[in-house]
Structure 1
């Protein structure tokens, strides 16, 4: 579909392990696509039928470099004005769970094998936990982190890690449906929605209301909003003309 760009984790030698070069590659791709007007949705997926085997344990890189590369991916996704959708299948282990959860939306094949196995190797899934723990019930977070046990797509959906879990044969169709919903939205409006989700989760009530009021005024005066209202009255699809570069989200 036009307007959709895919960022592919592709390192078959390591089952798409997340070494520093791979992490920087993901971040660089998202950063570049975020500046392109023609890109409406970014899809993050793994090549060869598997999302990622997690951190690259064979890589001899300073831990500080891995942290910096991971933080760059998280920041690129959060700061992108484009919706970022993770398509997950095969294995999604360790750090890969955090990368998936950092995306705005995630859909998974029911057969996907998720796990945070770091405790079995004398470590803790610190960088993944920073993203996934705030969105889980304490009981679910404890189960995932303390046991390191594997679980499937349906369980990931039940605890709120993914937005949908479907049989692997239906994953492509599921992705298409989500993308169609996303491209129906105006690009400026979607960027504002991302900003709302990112800031409202941690903002005090008064700050959240001030932010909401400022965005309401900003969006009400946009050409996108005027086109949307006109299209509604004329019973037609809106022809989104305004680019994301024309208006910054405050």
Structure 2
């Protein structure tokens, strides 16, 4: 993970600094939504380390992103395109680095909007700030609102566990199933991915498979996401069927 360098973002920010054009601005916006950045953070639960040193956090772990203050007393979350850039900031020694996507960090930015002005990328390098209202507006950007396709490679191991302490999310998923006749069943798990925070993994069995239902479910459940991403999968997929055989649905349509 620590060898990761977001070269696309580095190049896009450099191009924008040199030539402020709509094309260069749009490229930066797209990369903010679709790529990862290093985020210095602390957490209240100890992660488990596998033989490769990858961290897996308990589901109820609370994360706090470190902040940086400008000369005019504004506070920002510092984000970095590489480990090298993070080491330019003395404050980075007070936390550890997480590699996060927009969907993973935007709930934290939103919750802190009364106290934090936004994020600043590579504050001791290209030093590019993004104000909180602007970032929240990106949630409506076409590249964000479109349902993301997940590609699981052949032979790739998918590690799942039963979610804990998220009854509100479980209840709203069940509520969605009850309110939509097209839903036959819903399976709810938490997916563990190396070197990344866990995210919710949801299999949906529909009478008619339509991606619009999955996008609607994501919006329907967003307020109970607990700061995690959603990954949806149709029940017709082979991997889904294998998982469904070994697990019990949280919602099952009845004839009643």
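Values in this text are rule-based calculations from the coordinates and carry no lab data. This structure is a prediction, so every number in the text was calculated from the model and none was measured. Cβ atoms are built from the backbone, for glycine too; each structure is taken alone.
Upon calculation of distance in nm of label points 7 Å out along Cα→Cβ at positions 161 and 193 from the atomic coordinates, which of the structures 1, 2 produces 2.5?
Corresponding structure: 1.
As an exercise: helix-only ellipticity at 222 nm (-39500 (n - 2.57) for each DSSP H run of 4 or more, over all residues; to 500), calculated from one structure in 1, 2, equals -9000. Which structure is it? Among 1, 2, the structure yielding -9000 for helix-only ellipticity at 222 nm (-39500 (n - 2.57) for each DSSP H run of 4 or more, over all residues; to 500) is 2.
Taking 19.9 as the value of Kirkwood radius over Cα pairs in Å derived from one of the structures shown (1, 2), identify that structure.
On the way: 1: 19.1; 2: 19.9.
For Kirkwood radius over Cα pairs in Å, the value 19.9 is produced by structure 2.
Upon calculation of FRET efficiency 1/(1 + (r/R0)^6) of positions 73 and 201 (r between Cβ atoms, R0 = 35 Å, to 0.05) from the atomic coordinates, which of the structures 1, 2 produces 0.25?
Working: 1: 0.95; 2: 0.25.
Comparing all candidates, it corresponds to 2.
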